[in-house]
Each structure stands twice: as C-alpha cells, then as structure tokens.
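In structure tokens below, several structures.
What follows is calculated from the coordinates using simple rules that are stated; it is not laboratory data. Please read these numbers as outputs of a predicted model, since none were measured by experiment. Cβ atoms are built from the backbone, for glycine too; each structure is taken alone.
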Structure 1
Amino acid sequence: MRAVIPLGMAAAIVVMGLVPVRFSDGALAERAQAAIDTLQQRLLKRLLHEYQQGGAERGVRVCAEVAQVLTEQVGAEQGVHIRRVSRKYRNPKNAPDQWEESVLRQWEEQLRRGEPIEEVAYWDGSGKERTYRLMRPIRIAMPLCLECHGQHVQPSVLRLLRQKYPRDNARGYKLGDLRGAFSVRIPSPEN
C-alpha cells in the first residue's frame, strides 16, 4: 500500500534535487515549526515592547543585544539549532550557509515571478549522519519594520545601526519583500 503525502508536506519537497522529506518526518517538522513559532513570538513581543518604550532606536538595541540570546534560549528549550538568516544580513552570525543561500535565492526568484513562497525542508547528509532542516521565510510585513530596514531610515536610527553593525546590509526593503528566513536543524534521532 502506498503512503499518501499530505498536500502541506508535498509543498515542503526539496529545492535543487535534494532528498525529499518523508511523510514519517512529520514529528520533526512539527518540532521545527514549534521552535520557529516560539522564537518569532518572543522576538516580536520584545521588539514591540521596546519600540513602544523608545522607538526604533530601542528596537535596534533589541536586535543587536537580545535577539541572538533569545534565539539560543529557544533552541536550547526546543532541542534544536535555530537561527535567522538573510542574504542581506546585519550580523555576520546570520549569514546563510550554502543550502540556506540556495533556498533564499529560489524564494527571491519565485517572488519576482509573482509566485508564493513556503517553508522548505529536507534531509542533509546520509545514513546516521543525517540532519533534518527546515526554513520558513521572513517577509517585511509591517511598516514598523521599515523604520530600521526600509529605504528611508531616520538619521538617529542610521547612526545607531552604523555603530552596532558597521557592515550593515539590511536596508532598502519595502513591504512584502523577503527579509530572510528562520532556519532549523535537528540531527537524526538515529545519531
């Protein structure tokens, strides 16, 4: 009897000819998605709170001083390796690896063609050295994001960005643009 792969899982089939995720990997997908949901909620909550207290400057400080710590905490709590990646990163820790770069490029091309973009997952490696990987796109979804990432950033915010991120590449966006992705790795349970 053939296994039926749900449409949502079929959408997560790999880019660039890599090994597709199997239906039996649903528990890993749920674990990765839960980690992303948790990180996204905590980051947004903290960012909005700080923004309300002191505007975009406080938001820059959260991203520079708190975001990596929150990311590591969520990873430890969920038992996964999670991070945020972007082709136009501010923090060098958020530079994509080869697979992440290929997914980000594919999503950019899909957006240029007016196609939707969705989570992508696959198994990296083989045998007992396999790692489950999942990426979820991050889009510029609110005007608030543009105060630090937009085409016209206030001089006071720009000064702080230059101080915190001397090699900042994360400006020039508009609403709806692909900002980057949440990226999760989970070693195979057999490891």
Structure 2
Amino acid sequence: MSQLICITGMDGTGKSTLLKNLSSVYPSSYVANIWDIMEGGVQTVPFKSKKDIDAYLCELSPDSRLLFLTHALRFSLDRALSSKKEIVFLNSYYYKYFATELALGAGMELAETLLNSFPEPDQTFYLELSPEVVVSRKTVFSRYECGLSKTPGNLSFMEFQKLALAQWKNFDSTDFITLDAALSEDIIAQEVKKRLLYP
C-alpha cells in the first residue's frame, strides 16, 4: 500500500511549490492533484484549462459543485494509487475543497457522506498563512477562490478565505502537523522531510 501524505492549507499557502520540492527528493512518489483528470488520458474531458474549470464551477449550485469536485478528486486519488508508488502526496485533498464548498453553501449531510468515501492520510501537513499575508504574495486570483466573485481580487479573496477558514472546524485536525507557511520554501521542505514517517 502507498503511504498517503497530505499537504493541505487554504489557497495561496504554497502547497504546490512544496510538493515540487518533495517529489524531486522522493523519486518513488506520486503527486495527486484534483485536476489530474485533464491529464489522465480521458479524451472527452471538456475542460482545456483551469480558466475553463473556474468558469464552470461558478455556474453550478453548491451541492452539484461539491459532487463535481468530489468526482475529480476521487479520479486523482484512484489514479495515484494505481501507480503503486511508495508515497502518494495529496495536494490539498478533500480538506481545502470541502471547506471551500461548505463556505459556499454545500449541505453538511452531503459533505459528511462524501468524506466517508475517502481514506484518511497517514500524515497531514497543514500550511498556515493568513489571507492578509497571502494577498501580499499573490498576484492572480480566480473567481472560485474569491467566493465566485465577478470581480476577483485582494478584497474578495480575503473576505471569502476567512469564511472558508472557519469551516476547517468540521475536520478532525488533532494529528495535523501545522507549519508556518511564511517561512522560506527550503525551511518548510526540510521540516516536512524531518517529520515524514518514511525511511
């Protein structure tokens, strides 16, 4: 069985950057991203870019959007597990997406049912950074990460991310390893390597 290592946190906290670093250090690893379905050999996927997906997400109702994201997330997980790699790094995993969707109005009962279909990671590293600091480093904002705002930007991002952060209380974070995402990329990567339960 692959070891499941989750790197999570809200938008703009440096998850993808950290995962690039980790995947280069651990050759027998696989990074699972929610939009792997666009690169998974499925010829009929109608989305050609993240911009297409962003536009589509903004058209859906809360529960239908949660179901759509869950199917994409499950595809990426199944594809990762079929790789038989020793480590599967989960980018964001369900935590970030479900917190976002609950903030956008998805039903808790549906969310809990869907959560039960996903395996728990062996370890979860949570990158913590305030929305105010994120906007000082981030230059491009999608409508989705700004609460579906028609005018995505610093203000709508900060306002919505605070709402989404409040939804993390719905997850059991007892065993999360919290890392200060304001630290340098190298320091954060070294901290993960030091604490990773992997030979």
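Per-structure values
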item	result
Which of 1, 2 leads on distance in nm of label points 7 Å out along Cα→Cβ at positions 49 and 105, largest value	1
Given 15.5 for mean count of other Cβ atoms within 10 Å over residues 73-80, calculated: source structure among 1, 2	1
When distance in nm of label points 7 Å out along Cα→Cβ at positions 25 and 57 is computed for each of 1, 2, the largest belongs to	1
Test item: mean count of other Cβ atoms within 10 Å over residues 97-104 calculated as 16.9, pick one of 1, 2	1
Ranking 1, 2 by relative contact order in percent (Cα under 8 Å, 6 or more apart), the structure that comes out highest	2
Rg/Rh (Cα atoms, Kirkwood Rh) - structure with the largest value, from 1, 2	1
